[in-house]
Structure P
Amino acid sequence: MGCVGDDFEKQNLIQLAESAGLDVKYQTHPKLTTGRCAVLINSRDQVRTMVASLGASEAFTADFLDERENWGVIEQAQILCSEGFFLVSCREAFMRVCEHAFKMGKIFSMTLSAKFICDDPIGVRLLSALPYADVVFGYEDEAKVLAKTQLHVQSSSLHAVLEAIRDTPKWNRNRPRVIVVTKIPERTTVATVDGIKEYRWKKPSKIVDTHGCGDALAGGMRTC
């Protein structure tokens, strides 16, 4: 779910998403345009630069969830996932979904989304949502900002950071939290109640597009 403009990009998103097997529910804004993101990748060392025009993506409203068809999708789902960006654009919708997941015993996942989401002043919103999170996805840099500014972790050690986020109080104590963070183009690190494991990446033969790869990882793991 998300908010888009009534334009070509909306139709393009729907076509691409449905061709990938997704069932999309988009709220359409009558004036704002669909959000865009340009990605530039340095082929030598794979460093990327992104420039975003958020457009309608910031205009999602919680009443979209009140529509029977839309809330019905949430009720049927056993695994729910939201980007941390929703804590900025529509915190009410984010909290309604995670509270529903907790009440119904469903798995709730969230992404850290960006360093500014983890930092002050927005980080306090993320911290209030963290007790609902069964699985947290993000980049290493995002996790370190969250640990330093919101959990007051002094160490810069990745293991210390992941342990702090993993062990933050949780409403559903019967389901230990899992933390999954990546560092492009090196590794994925997973923290569970059993410890922390690192998985090194194989060098890709060809770079296609790194925009959305974190969300793709989250979606892929949630379907396993």
Structure Q
Amino acid sequence: MQSSTSLSLPILYSFRRCPYAMRARLALAFSGQNYELREILLQDKPSEMLEISPKGTVPVLQLPEGHVIEESLEIAEWAFGKSEKTLWIGEGRRLFDEMHRVFIPIINRYKYPDRYDLPDGLEYREQGVCFLEKLEAHLQRKTFLCGGTLCLADVLTFPFVRQFRVVDRGWFDQDINLPALLKWMDFFMQHSLFEKIMEKHSPWLETREENPAPIQILFS
């Protein structure tokens, strides 16, 4: 039987490396929202998750009263709203929209050129750098994308800049000349909250019979 504490927590279905799930976890962390984590395998999704979210993609957040939030943006907005943080500041929403419209398709073609019948992804790597240069221009003037404090746009953007980096870490770390962006990335990658949300956990389906105790991710 679950404890009354675990029953009161939202349940997050997540996949550690997925950038969409990562930004949901980041938003929950930076807003101090505790949750129960259910790590999934993409090839073996829990029926409990599919029952509440037939689309079958992560992240999925089930609130204690039963309401289900199925998109990372909506989870992030819910988390920041619960903590009374400002959702959108300055150009944050425009940067977010441009990232989805321009940068994420570029990442997909850079990382998986064979899926798009491309010989390689180098052309899209250069296009990706063009977007990163826009972020650099913002970060040259401010510590974060929208000013002197962390905002929703930072949390939503970082996992995809990180994904762009991991395609070729050697090239990114040695050849890219975007010092403000690199400093901004270091803020996240060296932050204790990022380390916490990136801890490895066994898939929920593999462990729940042997260890039925829920994995609680607590920040307060």
Structure R
Amino acid sequence: MKNHQFKQYALQPTVNEAIDKLGFANPTPIQEKVIPAVLRGESVIGQSHTGSGKTHSYLIPLFSKLKESEQRAQFVVTAPTRELAIQIYDEARHFIKLAGKENDWHAKLFIGGTDKKRSIEKLKTQPQIIIGTPGRILDLMEEQALDLYPAASFVLDEADLMLDLGFIKDVDQILTRMRQDVQLLVFSATIPERLQPFLKKVFEQSKAL
């Protein structure tokens, strides 16, 4: 195993193995800030642009905290578009494969424009990792097919775009159905003034302020 700089975070050995295989030597600036905070259980607002290593800044510590013996929702990642949700899901699946955990870490993708009945079928067993668009995730929660209450962490990716596309209300509805002490990880290229009321509300609820 290479002596990469991620060793400082005391991650699970399988996670370090996957990082080695990805060829990551040093954490990017966003990863240096986010990884230790996520491992400590803190909520985070991260300002970052595409190509900053943002996705792995939350996937790496969340995978390290995963309890593979518990077949229930453990972390949720929401994205404003199907394309971005698919991209995050593909990154997560690739990481799981590199960690050699395909039979132990279960991720599922839920996006609009796909057959809802098939999504419900997929939920006979609750996944540990839920990735998708807020509308479809909320829909499945309202159908009582998806139970996110046990999840300890919730990622809101591209929050500014989520706001522009009008999905913040769906995110708010999802969060009201989750634990009050859920760890919130919000990422946004910009933090517009219009996003402030939502952030203030959810971070107060999560006891992050």
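Rg and Dmax of the Cα atoms in Å was computed and gave 16.2, 47; which structure, P, Q, R, did it come from? It would help to have the intermediate numbers written out before the result.
Working: P: 17.6, 50; Q: 18.1, 55; R: 16.2, 47.
Matching structure: R.
Who wins on Cα Rg over 2.2 N^0.38 Å, for residues 12-139 alone among P, Q, R, i.e. which is largest? Don't skip to the answer; put the middle values down first.
Values: P: 1.15; Q: 1.21; R: 1.05.
Top value of Cα Rg over 2.2 N^0.38 Å, for residues 12-139 alone, among P, Q, R, belongs to structure Q.
Can you spot which of P, Q, R the value 0.20 was calculated from, given it is FRET efficiency 1/(1 + (r/R0)^6) of positions 44 and 196 (r between Cβ atoms, R0 = 25 Å, to 0.05)? List each step's numbers first, then the result.
Details: P: 0.20; Q: 0.50; R: 0.95.
For FRET efficiency 1/(1 + (r/R0)^6) of positions 44 and 196 (r between Cβ atoms, R0 = 25 Å, to 0.05), the value 0.20 is produced by structure P.
When relative contact order in percent (Cα under 8 Å, 6 or more apart) is calculated, the result is 13; to which of the structures P, Q, R does this value belong? Could the numbers behind the result be given before it?
Values: P: 13; Q: 29; R: 24.
Value 13 for relative contact order in percent (Cα under 8 Å, 6 or more apart) corresponds to P out of P, Q, R.
A short reminder: the numbers here are calculations on the coordinates, not readings from a lab. If you're wondering where the values come from, they're calculated on a predicted model, not measured in any experiment. Cβ atoms are built from the backbone, for glycine too; each structure is taken alone.
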